[in-house]
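J.: These are the structures, in structure tokens.
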Structure I
Amino acid sequence: MQNLLVVDDDPRIREMLTRYFQDEGFDVTAVADASSMRASLASKTFDAILLDLVLPDGDDGLAIAREVRMSSDIPILMLTGRDDVIDRIVGLEVGADDYIAKPFHLREVLARLRAVLRRRTANETSRDADQGEALVFETFSLDLGRRQARFANGCDIELTTGEFDMLAVLVRHPKRVFSRETLMELTRGRNLDAFDRSIDAQIGRLRKKIEPDKTKPELIKSVRGVGYVFTGKAVSH
């Protein structure tokens with residue numbers, strides 16, 4: 001049984017999600033605010049969090065997601081009544097694994113949650129297989145087992161879970177052009193929504209973090225009308 005933490009200030013939504021996911025075999029803990037969420041995380045291990053974007057007492061779901069991500073890679077699915085593209089992009093940038101607008105269909109939430117959990121399991125399996133493997137390029141290296149990125153001078157590159165997954169996909173297949181749809185499927189386990197620019201936003205953040213010249217990307221290049229390609233020169237594997 002997987003443990004799910006639901007964080008939403010609306011009691012009707014908490015009850016609805018609790019009943020539905022309990023029927024689907026999850027152990028559900030539901031809380032109404034950030035302080036209760038922190039207490040729950042401190043006392044119990046969870047497999048995923050369903051987190052509302054807007055919480056009482058001025059708490060911001062984006063800030064809370066960022067806070068959680070600083071110390072844990074637990075999957076976070078953000079729930080919000082605001083279907084704003086900017087909010088969606090920012091939510092994914094701060095480390096959320098998916099973003100679901102209200103009103104939502106419970107079966108869609110379940111499908112997205114299962115996709116995120118499958119991806120996490122696959123990442124853990126891949127991490128075990130990748131122990132000791134590091135991809136080294138002229139300006140940075142990627143340790144797949146430890147999930148660490150570093151510049152050639154030894155300084156760490158701070159990447160969110162999503163950013164690391166994106167970079168890992170690209171560097172494992174240098175010179176291969178990936179469409180946005182393929183990157184969405186490989187890194188988030190779902191299809192690209194219409195007008196979804198989160199892939200572009202994540203590539204933009206990666207460029208800011210790893211490109212020597214952020215105004216003229218040389219490592220991750222755009223292929224007009226198709227997607228992106230990693231062109232970094234490997235030193236060794």
Structure II
Amino acid sequence: MTYCIGLDLKDGLVLLSDTRTNAGVDNIATFSKMYVFEVPGERTVMLLAAGNLAITQATVNLLQEGIAIDDKVDTVLSVKSMFRAAQLVGEAVRRVYRIDGPAMQAQSVQFDISFLLGGQIKGRTMRLFQIYATGNFIEATPDTPFLQIGEHKYGKPILDRAARYDTDLYDGVKLALVSMDSTLRSNLTVGLPVDLAVYRRDALKIELRRRITEDDEYFRMIRERWSEALREAYRAIPRPDWNA
């Protein structure tokens with residue numbers, strides 16, 4: 001399993017994903033779940049994947065090679081809008097299901113796959129989508145400016161409480177890292193390193209892309225100070241007086 005976060009903020013996008021794959025306690029490996037399709041000045045499209053590694057990779061390969069929809073072959077680098085890119089990812093998911101789904105069902109293997117797709121194409125609006133295993137999708141909005149896939153339950157509370165559409169872009173980075181750390185502490189199927197991408201609205205190029213490892217000083221500081229802040233908040237809350 002994995003954990004991926006996308007923040008769709010007033011000033012841009014923050015995308016973060018872990019890299020752990022788990023096929024049993026003795027078969028753990030590291031694979032990037034972040035794919036970037038970029039032509040600087042023309043488009044920046046970022047894709048995060050969660051679920052079965054074989055079918056996520058097959059879907060990404062289809063997106064790179066091209067898919068025919070309505071008699072027109074498109075790739076992520078040729079579509080005219082982010083909405084069309086989301087449709088393309090959805091169609092790729094459905095095609096992989098038609099090819100691999102029956103064999104997976106015969107082996108009692110779940111078709112487990114989901115994506116976050118974010119970015120901007122020149123002349124169009126910056127957008128962030130979540131694509132499901134059925135190929136349909138939803139979009140982040142100012143009311144709900146974040147989307148998550150994979151093992152999201154441990155990292156959701158901090159986003160529910162603190163993520164707002166007008167959150168500063170790099171405060172968004174901080175929030176995403178706290179959310180990821182909460183998940184890393186509680187779920188062994190999510191692990192370092194994590195991949196971070198920051199895109200500023202209308203820039204049409206990635207502003208920051210970074211792989212964060214156990215040795216990253218800023219992430220280590222986040223982990224230590226967030227843990228201490230939680231302990232301090234817990235100690236500061238008055239005890240119940242029910243036995244008084």
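J.: Output the label of whichever structure in I, II has the greatest value of relative contact order in percent (Cα under 8 Å, 6 or more apart).
T.: The structure with the largest value is II.
J.: Comparing distance in nm of label points 7 Å out along Cα→Cβ at positions 30 and 222 across I, II, which structure shows the greatest value?
T.: I
J.: For structures I, II, which has the highest computed value of mean count of other Cβ atoms within 10 Å over residues 70-77?
T.: Numbers: I: 17.4; II: 13.4.
When mean count of other Cβ atoms within 10 Å over residues 70-77 is computed for each of I, II, structure I gives the biggest number.
J.: Given that helix-only ellipticity at 222 nm (-39500 (n - 2.57) for each DSSP H run of 4 or more, over all residues; to 500), derived from a single structure, equals -11500, which label among I, II identifies that structure?
T.: II
J.: Which one of I, II has mean count of other Cβ atoms within 10 Å over residues 38-45, as calculated from the coordinates, equal to 16.6?
T.: Of the options listed, only II reproduces it.
J.: One of I, II was used to compute FRET efficiency 1/(1 + (r/R0)^6) of positions 46 and 134 (r between Cβ atoms, R0 = 35 Å, to 0.05), and the result was 0.95. Which label is that?
T.: This value belongs to structure II.
No lab work stands behind these numbers, since they all come straight from the coordinates. None of these values were measured; they are calculated from a predicted model. Cβ atoms are built from the backbone, for glycine too; each structure is taken alone.
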